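Structures given as structure tokens follow.
Just so it is clear, none of the values below were taken in a lab; they were calculated from the coordinates. Please read these numbers as outputs of a predicted model, since none were measured by experiment. Cβ atoms are built from the backbone, for glycine too; each structure is taken alone.
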Structure I
Amino acid sequence: MELQNKAARINLFNFSTPQMRAFHMSWFAFFLCFLAWFGIAPLMKVVREEMSLTKSQVGWCIIGSVAVTVIARLAIGWLCDRIGPRLAYTWLLLIGSIPVMCVGFAHDYTSFLLFRVAIGAIGASFVITQYHTSVMFASNCVGTANATSAGWGNLGGGATQLLMPLVFGFFVTVLGVNTAVGWRTSMIVAGLLCAATGVAYFFLTQDAPDGNFKDLRAAGLLPPKEQVNGSFMEAARDHRVWALFFVYGACFGIELTINNVAALYFLDYFDYFQQMDTVKAIGTAGMLASLFGLMNIFARTLGGAFGDAFGKRWGLSGRVKWLFFVLFCEGLCLMLFSRMGVLTLAIPTLILFSLFVQMSEGATFSVVPFINKRALGSVAGIVGAGGNAGAVAAGFLFKAEAITWPTALFILGALVTCCSFLAFAVTFSPAAETDARAATEAAAAQRRSELVAASA
């Protein structure tokens, strides 16, 4: 059963409609989740020294931070279909904030790793963000809406590299606490922000354009909860879902990996940082690492917007061809970045690589809403889990004693290039192409009529 009254355009400065409130709240919630999820990454130099962590132990922390998210994303997609994105997001933020704050009480490697793993559950927020915008926006702009909300949320991955060292520096240099207390207090602040946003999400949003799922089911406008139970298996039997699972692992999985290792990579492999004191080195490396994530302010939107444009011109197959192109370029750029040994060359190469990573993510989720509308949450959950599965697999390269981190990045680039060809396994029937074209034309007509009415 198709939801009605989806928005046919994105009006960024309108906060009065349920569609735009869901848009703004979903990206902001995801932004804070990213801030909490990877808030410890730019501070790992201090944690490593305090707890005397080995390279292997740092590697396990990288793997642990993204491992549990695979399971969480698979479950949260099904949960969105069942209880709606509003309640799913509220509970995820409230419960997820607990390990974010508790990591500040870790006293050794084991307790730190356990809390780092638990924090990863908050990464399921991505699926809810994509689900909420998918049910709120029409076919002509859903790719752009998905890409922008996720991109601005992913911006938290760059902002945390910049902001957390500043928060840490405030506690250490202004308040005069030691570095051990500084990083712990910084994580408690991040957790409190997530909890507050969970409360706001409950009161400021609704599940769909016409109301919450509970009310829509009571009115007969949505199938009952019992029919949702089989949606996951329906999605899991579709080979296209698993092709996108690997594709998303090759783009979002790489982004998660870079968010985890970028600051430490700069500190360990570039001589520029060796003569600085700890606070200044962490701040500078974090600022440079933030450039990768800050590209999300527009790059992921570009991926979705071009996906919509290709879809309008060449149908669903056009969206797939665009996805292949940007993912292929991502792999080439990652291999190039791994060979950079001079900081002045590494930075622009990192930015170019980031552009294609995030456009690939936007392109992926410009395809996802058209795979199976009856099981949208399950499809989004499985594909979203692929991003974390990719990050888990990549993490093993960074914990291996025999492989340097530049070599690990080169191997990942080669694997991404190979994975780009899996995009061609995502095909659509002529009927699906026709339906998508009709929905896009109807949404475009709706938008034209709204613009005419507004100008009148």
Structure II
Amino acid sequence: MNETVKYFLDESRIPKAWYNIQADLPKPAPAVLHPGTHKPVGPDDLAPLFPMELILQEVTQEREVPIPEPVREVYRQWRPSPLYRARRLEKVLQTPARIYYKYEGVSPAGSHKPNTAVAQAFYNQQAGVKRLITETGAGQWGSSLAFAGALFGLDVQIFMVRVSYDQKPYRRALMETYGARCVASPSNETESGRAILAKDPNHPGSLGIAISEAVELAVQRDDTKYALGSVLNHVLLHQTVLGLEAIAQLEMADDYPDVIVGCTGGGSNFAGIAFPFIGAQLRGGKTVRVVAVEPSACPSLTRGTYAYDFGDTAHLTPLTKMHTLGSTFTPPGFHAGGLRYHGMAPLVSHLKELGLIEATAYRQTKVFEAGVQFARAEGILPAPEANHAVKGAIDEAVRCREEGVSRAILFNLCGHGHFDMQAYMDYFAGKLEDRDYDRAELAMALAGLPSVAEPA
């Protein structure tokens, strides 16, 4: 049997443990602070939101965290996900580069998000939780948690950012098919939502607002917890199955990346593909260039301030040190809804400060142009979010052509675009605009950052 085919049929290839980059950091990440006392949070502070197992994963310094067998059993439905070499794209670009992409669109929900949704649903069920509440931007996270909730018998309610709720009705329909309830945010179901609507009845929403609504409801019932699809340490931890599989798959190809590219909104898929390689580098392995690609309309890594900030608009969450545009910042309604968060994962932000990753930003018409070029060469239609990684990888491959150098480029194609056809229709019709963020609003949001003295 072909060795590649054997790889995908061999369930032992699914990692048995997630990788925790905190064990290898040359400098610990800054502590998470209580919003009232500005002291480091403890397990009791997070208990209203998360089950204890996830809280422990948030703070653990162990390099490996075992993946429970019930989670691996679900993973078997689509893991290991395929790693492809983009030979036809290489030919189109006339590049000496070797382009590889890890394809997460094969999951039931069509993205990388079930890697953590399944884990979170499992740990909540084990803790006796009956209901999960969350937010979603483009709908990839919402549909993934709805899928996981159905598997583990949990009720799921999702606050979907209004602009995406209107743009992506089929994502909403998928959530409802899995049994979840989906509400446009800001909504009239929470105090924080009503306060926003009182000021602007047509507010397009933001992930910060949707998080506020989800957290507000989650803490009101003992049988309910909050679930988050990105940003937090335990979420990034669960996504490392991506990079761990990619390392093994590239060994089969007798190759190793020189450059890793990932799209970044909250940081989960980027961390999933990059952290295991960065960890290997920190332990004495090969040095890799790691590039985070974000939308220029919501550029937390390239334009944000590295500071303590709230994760939500209503200031209900703990304070984390991250690259942020300010918790009250509302980006314009571009189509990559999953990348419209005001902040970046604290661990990703920390790596940027340590000089272990770099960041760049692109306008949405350029990333759609790259996505179409990729689809016509490779046959897979990327999600708008994934198009940012496609664009970054293409630029790296073109640089190889111009320099006459062959490098291995790896990127994560974190989801398919089958629910995003309206965005592609708008692109082909010339209706897709390159929308800039409001600079005055950004300045105001950054001026409102909390004044926090970093713990000694």
Structure III
Amino acid sequence: MNLRGGVFRLQPRQADDSRRSIDHFFRSLAADQRTNAIGVVLSGADGDGALGLKAIKGEGGIALVQKPETARFPEMPHQSILADHVDKILPPAGIASELAEIGDQFRKPAVRSLEENLSANGEEQSFTRILSLLRGVSGIDFRLYKPTTIRRRIARRMLLHRFASLTEYAAFLQENPQELGDLQEDALINVTRFFRDAPVFEALKQSILPRIFEGRKPQQQVRVWVAGCSTGEEVYSIAICMLEYLTGQPFEPPIQIFATDASDRNIQKARSGIFPEAIAGEVSPERLQRFFVKVDNGFQLSKRVRDLCIFARQNLCYDPPFSKMDLISCRNVLIYLGAELQKQIIATFHYALRTDGLLMLGHSEAIRESIDLFQQIDGKHKFFSKLSTAGAQSLMAVTHRLFRPDTPAPSAQSAAVESWTDIELQRRASR
């Protein structure tokens, strides 16, 4: 069963479907209702629902779980809690009260206006204050994100804490660093799972990896950058695909996958490589056996897979990029950013790739404003190849962005920069 257009719909189960019906339904609920969705996991004997709750919270909905001690079969709520995407853990009576209060809160004009028009309640100043607080704690300038994205995340936190106005919530953030950190994590939007959009990963193995490995010398390193890696599922999915592709090949070149995210929490979780048992619903038994090791309450990626991946915190807006990449994956990140920041990041990727490097985006993303930097080679699965005709333009974009807006370059240096030729600038910036 799924939900489309607010209507329950039944569809035949595919032969290769897992038996996790609740995860399937929760994902359709998240996609259809987004910030209006609430997922509740009650008593049950497996991990169904844990990954679906993650999808609901990723789209701005709310995730509630029954307190395991009150459940006749605690495994389902326990697995949801281990997946680390739960807003509140309550006994059944508490869940009922929570649903009623959220419903009442959601109808309040102040919360509704956040997603529509801030000026309706004259709260633009409070919104600006919240963005300033977020920038102070994380270094991320959410003014560069699409306004509706951050407004929805603020509305979600206001619902959970019962705030009737943005002014009240801004004051609460000022005094509560923990809530400020939680809002930042919400705003960064962690929507990911293993082999998300399976046909994309099949296309990666069938069409893209042959281009990357063709003519590769035994000691020539293959370099991949996953930007906005969230909790690591996509990074490890790419690593697994590369190892599967190389099975039976005459040699295996060294592989280095750099994975970055703006969230310290995400990086720590991704680096551990440990995921709940519920991933059995999205990773095949063959892959679980070959690439994972069973640990308490879940699975951990094998050392061979983890050794391919280096995780680091990075702010895509300001921090320097990697270089000489064969493949960059940045899926479902750009859709949340404003047009100017999208253009800037695409230029950064162009600079970071080798001459024949490839870019992998999400299914709803495009590079319409940067068609001079990339050529689309697979429109269905969103793969692009680098064009080498605009190197100076992408380099200028990258060097300009390394100066934070609140840290201007000294005037003497600015005068010197203006006198440099393009060749001199390129030489100095590359150095």
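For which of the structures I, II, III does the calculation of mean count of other Cβ atoms within 10 Å over residues 209-216 return 27.5? Before the final figure, lay out each step's value.
Values: I: 18.0; II: 27.5; III: 14.2.
Derived from the structure labelled II.
With relative contact order in percent (Cα under 8 Å, 6 or more apart) derived from the coordinates and found to be 27, which of I, II, III does the value describe? Intermediate results must be reported in sequence, preceding the final value.
Working: I: 27; II: 19; III: 10.
Going through each structure in turn, the value belongs to I.
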